[in-house]
1. Suppose you compute Cα Rg over 2.2 N^0.38 Å, for residues 56-103 alone for every structure in 1, 2: which one lands on 1.75?
2. Tell me which structure, out of 1, 2, gives -0.22, -1.07 once log10 I(q)/I(0) by the Debye sum over Cα atoms at q = 0.09, 0.20 Å⁻¹, for residues 80-207 alone is calculated.
3. If mean count of other Cβ atoms within 10 Å over residues 136-143 computes to 31.5, which of 1, 2 did it come from?
4. Taking relative contact order in percent (Cα under 8 Å, 6 or more apart) as the quantity of interest, name the structure among 1, 2 where it is greatest.
5. Can you rank 1, 2 by FRET efficiency 1/(1 + (r/R0)^6) of positions 160 and 584 (r between Cβ atoms, R0 = 41 Å, to 0.05) and just name the one with the largest value?
6. Tell me which structure, out of 1, 2, gives 29.1, 110 once Rg and Dmax of the Cα atoms in Å is calculated.
Structure 1
Amino acid sequence: MLDALIARLKALGVRLGFHRDWYLIVLAAGVGAITAFGAIGFVELLHLGKEWGDAVFRATPWWTIPLLPMVGALIAGILINAFASEAKGHGVPEVMDAVYRKGGQLRKRVALVKSLASAATIGSGGSAGAEGPIVQIGAVIGSSLAQLLGISRDQAATLLGCGAAAGIASVFNAPIAGVFFVMEILLRDFSLRTFTPIVVASVFSTAVTQSWYGQNEAIFAAMDLLKYEFTIAELPSYVLLGLICGALAVGFIKSLYFTEDLYARIKVHYILKPISGALLLGILGMIFVGFAPSGGERDEKIPPFFGNGYETIRTLLASDSFVETHTTESGVEFEMGPVRPVDPDETPAAAQVHEMADISTAMIALSLLVLFKIVATCLTIGSGGSGGVFAPSLFIGAAGGATFGRALETAGLLPSSATPAAYALVGMAAVVAATTHAPLTAILILFELTRDPFVLLPIMLAAVMATVVAQLFMRDSIYTLKLRRRGVLVGTAADLTLLRRLTARDINPVPHVAVTPEDPASKLLELSEKYRIVDFVVVDLDRNYLGMVTAEDMRTALIQREAIPYLVVAELMRRDLPTIWPDETLDRVLEKFSKYDVASLPLVNSESREGLPVIGLITRARLMHRYQQVLAES
């Protein structure tokens, strides 16, 4: 009955004129609305997990800090190991892999498993964010609808992108950033046919979310920065900040993948890996809290680098945090400025020494926040936990920018109208841009997260400088590095996007001439003269593929022509050449041609259960001809 209903809907769509890509706009609206409710449910689940985790932290002694992260890691590990291995890590590379290699198909169970595993990880104190999970959840919704309707491969990728954009837009209340996150990072496709439905999905998702909560507020509204005025004298400072944040991002990426490689070499059951990472994270938290001035009882003093760290980020974006002792919502004190009582008998020189000591302590505390957050995130995500890397990037950027701003203030290089909070905000954008290699997305998402137009110029400058530094030291972003390690070709040009839309089915194969291994080599010469061909497919008695004899092999044999009567095909054929499957995307087909440097490769029937029957030959010339056709049409 369901198949009949889908068939009728398709027929109705054709009658209404939606026989091309226009119906994607209608579907995108549906994906956006559905993803909004999925995002609302996920956010509520995160809030419940965090409230429960905070309550447990506050009710137990400080030396029990590792226990809760270990429980959360155990829950996440069981869910990932038993139901969906794709839910491990930060999620975005898995979505990109589905776009590039799997025709936009994701398993439906991934959305539920990712939601529960991420909530368990973050709620129990794991250092991760909501961006990776919600991208994966939204992508699953878009992919599931595409599979249900049976739409084409390239349209399925567009719907997957609609879901991912809708998820970002809903969770962060950032519809523009959601669109550019997908266009610049996920799909790498800025064509109008892709852009239009993704915008529709993002708008519908944001509208539904705002209606549900009855508000439209920025997550990190920096209202006290509205008085800040950017001056040309600060240009060198923001350039330097961008360079520093680029280096921080590179260090973060390399540390994360070093941790992943380290855990990959450890030969223990998978579930034990995130638990061990949580244990080390808890020990790190004990070290932090053990040195806090609370005397051994935590009360409300939760390590600020636990969870997504949003409360600490809000503190660093508040200008008054840098003029007095400020206590965050998590109970962590930051001594940002002179807080000692004034001693009337103290000499000016002694007062200056004490003030410099206070400033140095504040800068050390901020620097330690950067280091602790990097280590905490590596332990959480690198050991196999579930969550995103966007929130940690924001935290690292905010703490690094605040440290830099405080250093400028100490050196007397900060204008009177400026504040270290502005540098914390710019640092957030710079680190996000450098980790993702997507400065446009970073600029837009920071603007929407803060709604602060007065630091837009320095954000743009620092984001671009940070990206340049990151690309000088690393070819890949924090997302694409994982794909390249899997052997997935990652590019940025529009032609690569076109190749990924097409499969080998879109090329008319050349009829092949088959021989068997027992045939004499002289038969190849006869067939070559008869059919004017130089590449032969070698098959067994059941017509299944075994190998090929290429023009180069024939040329080698002809050098010693007198030996040909004594040779058989088996002595000339190559068994190392790969086959092409009908559903393989053309970027992978082109990669095979480039690697083996041959004129043709066999197209085989991948659906056959008995061997690999050959359909025909895909030639390099026909591949390029088809690509040129599509490029001209686009």
Structure 2
Amino acid sequence: MTEATMIEEPKTGAEEVVWDLTPLYQNPDDPTLESDMQRLQDMVAQFVEQYKGRVSELNAEGLVQALEALEAIHDLSGRISSYAVLRFTEDMNDPERGAFMQKVNEFDSELTQQLVFFNLEWNALDDEVAAKLLEAPELGKYRHHLEAERRYKPYQLSETEEKLLIEKAVTGKNAWSRLFDQISGAMRVEWEGERIPLSVALPKLYDENREVRRRVANAITQTLEADTMTLTYIFNVLAADKASDDKLRGYPSWISSRNLANKAPDSVVEALIKTVTGSYDIVARHYRLKRKLLGYDELNDYDRYAPLPIEGSESFYTWEQARDIVLDAYHAFSPQMADIARKFFDEKWIHAPVKPGKSGGAFAHPTVPSAHPYVLTNYTGQARDVMTLAHELGHGVHMYLSGQENGLFALYTPLTTAETASVFGEMLVFQDLMQKEPSAAARLKMMFQKIEDTFATVYRQVAMNRFEEGYHTARRQQGELSTEQFSAIWMETQKAMFGDSVNLRDEYSIWWSYIGHFVSVPGYVYAYAFGELLVLALYNLYREQGTDFVPKYLDLLAAGDSDWPDKLLARVGVDLNDPNFWQGGVKAIEELVEQEEALAREVYPELFT
């Protein structure tokens, strides 16, 4: 059979749920697009003429005027680049879409090179002069942006060098990242005589039938092995490119630039990693219980997401059901939040169906303040897809609120706090479903799924951070790594998490190679753990304060990137600088495991006699 006759999956109602990009542009030949590109060039030329070489002469009022002009430039350029990126993710194997995105990337690179002078000149100011300017009340919403930019002062290069790095990124790391995306989008897994996308194959790891899980895991492994040489080379090139960039800028470690971008002090990140890796026993505790309930002598890697064999529990959700579940849970917390989330459905801001060539996984894209966010999912009707929808709509609500009050420079939150609303949205949906479910057996199944999602967000992401730490360090010390070396580091860091509770077969050793975050945003993954543990603290505050917490939470989302994360979170009662802060989140996860153990004894008393 061919791809055109792809497997007959149950209809979800999401098959025709595609986003409408016309609020950005009608199509690549839209005359408005061409005129906007010309207008943008004129705006940049005018900005360069007016401010280059003169930033040190600006007073507070002059800085505001410059940033207003810069904000308008970034908003317009962001509309163009967002349109190109979103259109590309619909079908990453379409040469025309790829060529159009490359055209926009090259255009954007040229403009960025012209504008690089502004931050360099601002950071070149004497610290005392800059501090005095930052005290001026006229700066208003731009104060934090200017203050935060100065954290890069020790690592910036000359204007010529900065321009060169921006230009070479188009044909360097960005090109390799695009190649990885295209290879991933083109991957097809042999399954029952058909070739299905990786995004369709991966959910089968949640199938109730163990033989199905084993076979699909092996089929995925074969698909990844077919591209081993290319994927290994891409990882090597990008690791070497990052090492070179870090050396040029003087970053002390592979993760330093990511921590700086995340506005997360090294000490905070180190405390997070240490706390999570120090509590890996919670993961093993859960999987030992799962092995007992499933009646297996041994859990293998393909059993990690196996559902409990509980009759009558719902396992398939139509798109309409998923929408109602998420909106109802959001509304119970805040009608305003639900109203914003509803816009994504009503105004076609979501791309939901699984399609050949489409970007895998799920994401939310903020675009720019003059437009609105978009969400992409690959919806197959599974319970996990409902939680993914809740997650991405949490991002969407955050992006919709963020920057409305404080403008474009506050829109793009650091990755660490960017996960706050998404994980909180998942928690709202989970708790709502748990409260409505009368069956202890069904609640146990839901609890298992939630805990494993939490593990995937906290423990798996930190284990992947340890994998990144391992291969970036090895690449810098040893030179180019072989597939076997990548795989050895992967297995070592994964086994550390599971201990003896799960048998990771040799077939699993290549599964590092399809994870896009390693390629596109090195160091990203710990942000998920940061966000999950932070949300557990926020949710506990919600349980304690009730409706009084809601406006403070929405204000936190609306604040976006308008201040340092620790200061924003202090407003809702969270102290990120407390080295013991993360222990509270881990304790909350342990309590979930204790709850599932109690439910397991209630549902399966015969196993505990």
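We did not get these values from a lab; they are worked out from the coordinates using the rules stated. In this text the structure is predicted, and so the values were computed from the model without any measurement. Cβ atoms are built from the backbone, for glycine too; each structure is taken alone.
1. This value belongs to structure 2.
2. 1
3. Value 31.5 for mean count of other Cβ atoms within 10 Å over residues 136-143 corresponds to 1 out of 1, 2.
4. 2
5. 1
6. Answer by label: 1.
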